[in-house]
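What follows is a set of structures to go through.
What follows draws every value from the coordinates through simple rules; no lab data is involved. Nothing here was measured: the structure is a model prediction, and the numbers come from that model. Cβ atoms are built from the backbone, for glycine too; each structure is taken alone.
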Structure 1
Amino acid sequence: MVSKSEFCDQIGNAYQHLYDLVRLRNHPLAQLLVTDPAVDQKERGWQVHRRLLAAIEELYPGTEAPPYSKEWRRHRLMVLRYVEAMDAQAVADQLAISRRQYYREHASAIEAVAGLLWERSDNTAFELTHQPAISNDTNAMQRELARISQTDAFASLPEVLQGVVAVLNRVLEQAGISVEITLPEEMPVVSIGHNLLRQVLLGATGYLSENVAQSRISITAQPTDTTMRLVLEADTYDISTGDEFESRLVNLQEMLQMANASIALLYEREAPTGFVLELPLEYQWIALVVDDNEDTLTLFKRYLTPNRYRVITVPSADLVLNLAREIRPDVIILDLMMPEHDGWDLLQLLSNQPDTAHLPIVICSVLKQKELALSLGASAYLPKPFTEQALLAVLDSLQDMD
């Protein structure tokens, strides 16, 4: 027997520990929200987690609700705080409200969620005999993530991983687990929503943390031409893979299908040790960079790859013409001072060939020859040394000309 006021307090407390599955499985709400005696201890925590996320989705007021209305703000606050796991001040900043108003709005949102769940009881003894099946909660969460993904189509993998580790930090520390992240220096964005990817990685990493106490989880990423292969691997063998695991893996697979991504088990010596995710890459532009300085080529990759450019570098001018014909880049970035071939000759050659004359060419040089470069066919001029902002501004100006 629990009063409505006590139930509301429990809801608020559970959201504070939304990603601490050990805490959730032993939380007073677990007995109230998950009444099936067949559900084991570990799965109980996940079901509470999913039902609390599904309740946030139920607060969504629909597309007709005016922006910044009470209903819209209440739902958005819960998404920012508990789906995106932002801290209170960051949420207040996003909603352009004061910290004091944030706490008022937060209390109102918690009351609304508690009201939704309370209505499913008989309002005297909290017996959730009409609680929807867990598949309904899962579908509700998937609808919420799908809706968010419509305006959130890309993600920075380093940023997502840092957020996941930060959210699970206390859980990992309690289990004696260290996390080692190894990423390539030039990281393209992945074409999957930030929040969708975040929830999948929270689920996968959270499951590993339950099974590999006093261990290490390594996270590595390797891009190919079309995908990012992300490996989450524990150095402990034979992770538990019963029915609970299978249902959770299916849930993660269904979520990733929204973004044409996939997840599978990783095996070592025929024992499961982690997960392998294949995340799609969708480069929006191709940049062919011609420069004999390796450090400069590396700098171009560092600046452009996170901004959805596939960067192809060439250290000399020998094969540029044939390569440009083959890959048809969106832009060619050309240095003028190269030891074997003069950049001026290459500029004129590219500008005068019928199959390359339409390609925008940016001259990037220490030579102060902007007017001459433009008169000989260049589309833009970028002086060295350059900043990331200056480079992107030049390329953006070319896109505006299309």
Structure 2
Amino acid sequence: MAPSPDSARRLPASPRIMIVGLGDLGSAVLEFLAREPAVGPILVASRNATRGERRVNLARAGATAQGFTTSIRFAQLDLDRPDDLAELVAREQPDIVLSTATRQTWWLPDLLPPEQAAQLRRARFGVWLPLHLGLTLKLMQALRTADYRGIALTAPFPDVVNAVLDKIGLAPDCGVGNVEEIATKVLLTAARNLRQPVENVRVTLVAHHALVSAAFEGSDRRLPPYFLRVVSGGEDVTEAAGGERLLRVPYPLPPGPAINFLTAGCTVRLIRALCHEADTEVHAPAPEGLPGGYPLLASRSGIRLAPIDGLTHEEAVAINEASHAFDGIECIEPDGAVIFRPEDVEVLRRALGYDASSLKPEEADDRAGELMAKLREFAGRAAVDLDRAWQAARIS
């Protein structure tokens, strides 16, 4: 739902931020933003009032202890009641809305015993789309009801979710994470290989979420399509820095919720860029509802695609369209319906008894409920209480 150019408003120097959803990622973003001098007041909206108020108190106290005095408030909100969100947005008038709300965390299957977890990992990420689409759809419907004119950023699987919503005229302005996380690892590795300070190296990357799970694992398996350029001293040094090996050299990170601190760092970098007058080069997924991730220019004037020498806009989009298949997605139809790859559908059918070869946006909630119920049954057969295991593993 990116506003049209004539309706978009310029962001103030210290924009009011609204975070919707206070799970592990939302909590990490809150902690970072509480210590970010460029932002204005922060409103956190989440369903669990007790947990939300405690997290806000913690962020406020921790930031104050470090000498920051950001205004942070909490409002109880259930995204399954989008009219309440529309009313809250209309009343509070945030300049930036960031949603991290999803039906279930992406790392939940990793809480299963190794044999069962390995079964589910055979299905690529796209088949879990119902868990990530429904709440973002409700968010964008609420923002439309509120006639929201600010910037809408979303975290749940934006490379695909936002591309689906674009088909029905409800795309957020941009996603967060994913391509920026890959670009950051590439930057660190390239700078090390070139024996240059990080600030002397620039990475340009076009890549889809599918590359997140395929890269940095130390194997030679086929990678999804991508475009990568490394520049230092004004020269293209991609091959000298390592070329494709930059995406293959292992970059081990902790499993589970700890990785949200990387995603949060990427998110705050984009928000910080939106607070400043001059353009900042960043990477982010799904600008204007496009599939996959791109280099962008962000400032108080908004977010736009950065030009790439030697690569047209159409070629960049085609790279990410072709990458859908590596996430288990055959295509996104003109009406927003998603067709999944048969081999990934078969994995969930065999493991969970969940059989769905396609998904329409309006089906997301029902499908998410069915999928989660079958996942819990699957976990129960392995003697795992999935909800209890998740609560024990997450950031409290």
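Quick notes
- Answer label among 1, 2 for the case where Rg and Dmax of the Cα atoms in Å, calculated from the coordinates, equals 26.3, 86: 1
- Origin of the derived value 2.4 (distance in nm of label points 7 Å out along Cα→Cβ at positions 58 and 298; candidates 1, 2): 2
- When mean count of other Cβ atoms within 10 Å over residues 266-273 is calculated for each of the structures 1, 2, the largest result comes from 2.
- If helix-only ellipticity at 222 nm (-39500 (n - 2.57) for each DSSP H run of 4 or more, over all residues; to 500) is computed and equals -15000, the structure in 1, 2: 1
- Largest in relative contact order in percent (Cα under 8 Å, 6 or more apart) among the labelled structures 1, 2 is structure 2.
- For mean projected area of the Cα convex hull in nm², for residues 18-257 alone computed as 15.3, the structure of 1, 2 it came from: 2
- Among candidates 1, 2, the computation of mean count of other Cβ atoms within 10 Å over residues 306-313 that gave 18.6 used structure 1.
- Parent structure of the calculated result -0.38, -0.71, -0.77, -1.23, given that log10 I(q)/I(0) by the Debye sum over Cα atoms at q = 0.10, 0.15, 0.16, 0.24 Å⁻¹, for residues 66-161 alone is the read-out and 1, 2 the choices: 2
- Looking across 1, 2, the calculation of distance in nm of label points 7 Å out along Cα→Cβ at positions 82 and 314 that yields 3.4 traces back to 2.
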